[in-house]
Each structure stands twice: as C-alpha cells, then as structure tokens.
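*Asks:* The next part holds the structures, each set out as structure tokens.
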Structure 1
Amino acid sequence: MNITIDGKAVECENGEYLLDVAARNGINIPTLCHHEALKGLGSCRVCIVETEIDGRRDIVASCVYPLERDCAVYTDSDRVRRHRRMILALLQARAPGSIEIARLCEEYGTQKYRRFSARSKGDGSGDTKCILCGLCVKACESLGTGAIGTVGRGVEKKVSTPYDEPALVCVGCGSCAAVCPTGAIELKEDSSTRTIWGKEFDLEFCKECGAVTGTAFEMYRAANRIGAEPPELCGDCRKKAITGVMASTYGK
C-alpha cells in the first residue's frame, strides 16, 4: 500500500502498525507505553495521530493501528497536539514525579489543571512516576515469571507483587525496570547484590571480564529450563570464545 505521513509518501505492508511504519521512515511519534520487544498496548495514548481515509478524519493510537487501506496520516496537526496536551496533563497528574512526562509536557506546552488531582503517597514505592502502562507486567509475563501484576481498583490501582510482599517467583532479572518508560521501578545494585521489589539477590559475574551476567537465581532458572549448567561467561565473551574456536578450526 501507499500512504502519506505528514505529506511524505511511504510504502507499507497490509496490517503493519502505523507507529512501526513511521519509525522505519524516520518519522518520530512520541510514545511511552511502546517497546519494540513487546506487543503494542495502546494504554498511554501519547502516540495518537490523525488519519484521513475517503475524506474522513479520525484520531487513532498509532502503536496498535493496523494499516489496511491507503490513507493520509498527520502526526503533528493542531488537533493531534490539542489532544496530546490533554493526555499529557492527565499523565502528569497521575505521575508528577516522572521526568520524561515533564519533558513532554514542556515540549507540548501542557498546562496543569486543578481538576486533575495528583496521586502521590510519597512512600518511595515509585507510584508518583507510574502511569500504569503495563509494560513491566508484560515483560515479566513474557519471561514466564509473573512476579508482578496490577492490584487494586480505581485511583488505588498500582503495579505490585502479591500482597506487596517479596515475590517468591521473582528472579531479579530487572526486565521490568528496563522497559519502564518513567523510571517508576526502583532497582538498586552494589558490588555483589541487586535489590528490586523488596527482594535481594546475589549477582553472578563473567569469569573472563568480570561483567555482571545476572542474578544467581536468574542464571540457575534459565539454565534449568534448557537442561544446562549456568553460563560462566557473559554474552560478549561467549561470542569471542566461539569466534576463537572458529578461527582456530577454519583459519589458515
């Protein structure tokens, strides 16, 4: 199919998501809840754009909008900016501690509304930054752990472990913190341990370069699933070792 994004003609396949097509063509659409390693969620709505098909214009979330017909797309129209400002105002009220949301609010000239009350307990749990996008929960589910989830309802809804206690199944991999767009999940690491969700894990190190390979629990669980011993080398050192073997075997 042939579509235009902000007047630029681009090609795409039937069913491709609009955000992916824009990114491939160097067109930036802001987003918070999207991560290339996980399926689109469409929860933050920051990635909204305006589409025009047969003269009809609609506002859609580009990360979950499949392209099925030729169309024109506008990523920064006055209508899009107006809607995006309101969305960001709501997100800022939900997560006043987020630097990334504050940056986007400044970029789009978002003002604060008194009717949007901020939810901030100030207990260090990170909920002054969380926008409930669900990325962390999806990441944990994709690893087959399911250590965290959403609990509570309404304004009390949050991401947490069962009963707010250290989860027995958590392996301390930190994937949830890595995909969090607002830095809401606190991960602390010193020379020998990593602490996340109120649980402390011993770290494992590469025998060659000394880099952190993960937590001992994480390494054991991953090795056990494939019936192997926990790796002693990090990814880079394993690649170097394999390259050395290939060079000595097939090299001149």
Structure 2
Amino acid sequence: MKKMLQIRAKILYNKRVKDNYFHSALAAAGLSRQARPGQFLNIRVSDVDQPLLRRPFSIHRARGKNIEILYQVVGKATEILSRLKGGEYLDVLGPLGNGFDYPPSANRHPLTILVAGGMGVAPLAFLAEKLGHRSLVLIGAKAKADILSVKEFRDLKCEVKISTDNGSEGFKGKATELLKKILPLAMSHKPIAIYACGPKPMLKEIAIIAKNYKIPAQVSLEEHLACGIGACLGCAVKTKEGFKRICKEGPVFNAQEIIW
C-alpha cells in the first residue's frame, strides 16, 4: 500500500508562465514515483506561522524524480509561493486523495474527452500523459489570457479546442457549451469517456450532459481544504452514499455519484 510522505522538497524552478500563473518543479523522487493523476500535494508555503494552514495543489506532472505544480496567485499563500526561487525548500505532504480511475492500456477508450475549466487544466496534463493515446481536450476560461497548457497537451498528441467566455480565443461560450456542440459527432467513436476538472457549476453541467448521452464521466472537485488528510471533515460533499471527503475519498468522483 502506498503511503503519504512528508518531505522537504527542493524547488528546481518557480517560473511565471503568464500574468498571475506560475509553474513549479520540485525534486521529490518518492512523491513522483507514487503520484497518480488527480491526486494533490498539501504544501506549507512558509516556515513562519502565517499563513497557518497548508495549501492544496493538484499534481500537474510527475516526471522522473521531479513533481510539478501549476498555480494561480489568488491570495497571500500563493503570493508568498510565487516569490520563492530555485534552491529554496518547501514542506510537502503527498500524494494525497484518490485520483482518476482509467483503464489499462489494452482496454482504453478509443476516444477520451478531457474538459478543463480555468485552473482545472492542472491535473489533466498528467492524466493525458498516462492515458497514452490521443485525447480530445477542451480548455475553457474567461479570456485568452487565462488559457493554460495548450502546448503541453499538443506535445502529448492531444487535439485541443478552446473556449472563452468573451470570445477572445476559440469558441465563444462555456466549455460545457463546446462539449455539447462536439458530442454528437464524437459519439461515433464509442466507447467514450469524459474526465473533467473545474468550477462546480461546470462539473454539474458535465454530469447532466454525460447522463443524457450515457457516457461515463469522472470529475475532480475543487474545494478549500483545511487538513487535507480527512481529519477535519471540512470538505465533505453529499453523495448518493452519504457524505464523502473531497480530500480523502476524492477529489475525483464518478459524476453521477455526487448530489449536485
């Protein structure tokens, strides 16, 4: 059984990719070996008391002895993190949570659709790599400036389609609207599977779409986590089997399991 590790991880780089978005790599061989797409790290961004709580970050990639995160500066903790340089160290817990469930290579779906809303791209690059075949990736965001990881997905031989709320790039509208537009044609490639990460309203809509089309779908829920290890019960979500913890039984769930 794989176990949670707590390590002092050396920052290899912490670079701005655009505006308030950053990409970091940590030297963390033990974490990288164990990591699965959809799992996360809980990171203490400072050695002082403030901010007190760790912050959760999806595992963006796990390559060799290194593990990567992709994040947006949205508050004090991520602002502190963005100022750290290569050679400094972070206190890291992980890998945490349950990741995506995907079939072995011999039984993979001929078409998988990955849907990312905003920072929902963070765990999906790792998944696309593990799927090991061409996937269709839909990336939605408010505007062109918020679109991330397009080159990474294309380097993995994925087909990428973009949607923006304001029409500044790609399809004008939500990623879910783009999904509904392309699904009638995609259904000819059955069997099909959907994997998604993003804001809860988007995931709820995907659950409805997947149910209507009878497509299996897994969703990674975004939530503010306190302990990150299932002890505080602060991230419980209502499911058909009762309340489950996003940090422990999730963050990935069957889309039809959640009571939205």
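*Asks:* Tell me which structure, out of 1, 2, gives -6000 once helix-only ellipticity at 222 nm (-39500 (n - 2.57) for each DSSP H run of 4 or more, over all residues; to 500) is calculated. Kindly include the intermediate steps, with their values, before the conclusion.
*Replies:* On the way: 1: -9000; 2: -6000.
Structure 2 accounts for this read-out.
*Asks:* OK, next. Suppose you compute mean count of other Cβ atoms within 10 Å over residues 55-62 for every structure in 1, 2: which one lands on 24.0?
*Replies:* 2
*Asks:* Which of the displayed structures (1, 2) returns the greatest value of Rg/Rh (Cα atoms, Kirkwood Rh) on calculation?
*Replies:* 1
*Asks:* Hey, another quick one. When FRET efficiency 1/(1 + (r/R0)^6) of positions 207 and 231 (r between Cβ atoms, R0 = 25 Å, to 0.05) is calculated, the result is 1.00; to which of the structures 1, 2 does this value belong?
*Replies:* Of the options listed, only 1 reproduces it.
*Asks:* Comparing relative contact order in percent (Cα under 8 Å, 6 or more apart) across structures 1, 2, which is largest?
*Replies:* Result for relative contact order in percent (Cα under 8 Å, 6 or more apart) over 1, 2: largest is 2.
All of the numbers you see were taken from the coordinates with simple rules; none came from a lab. The structure displayed is predicted, hence computed values, not measured ones. Cβ atoms are built from the backbone, for glycine too; each structure is taken alone.
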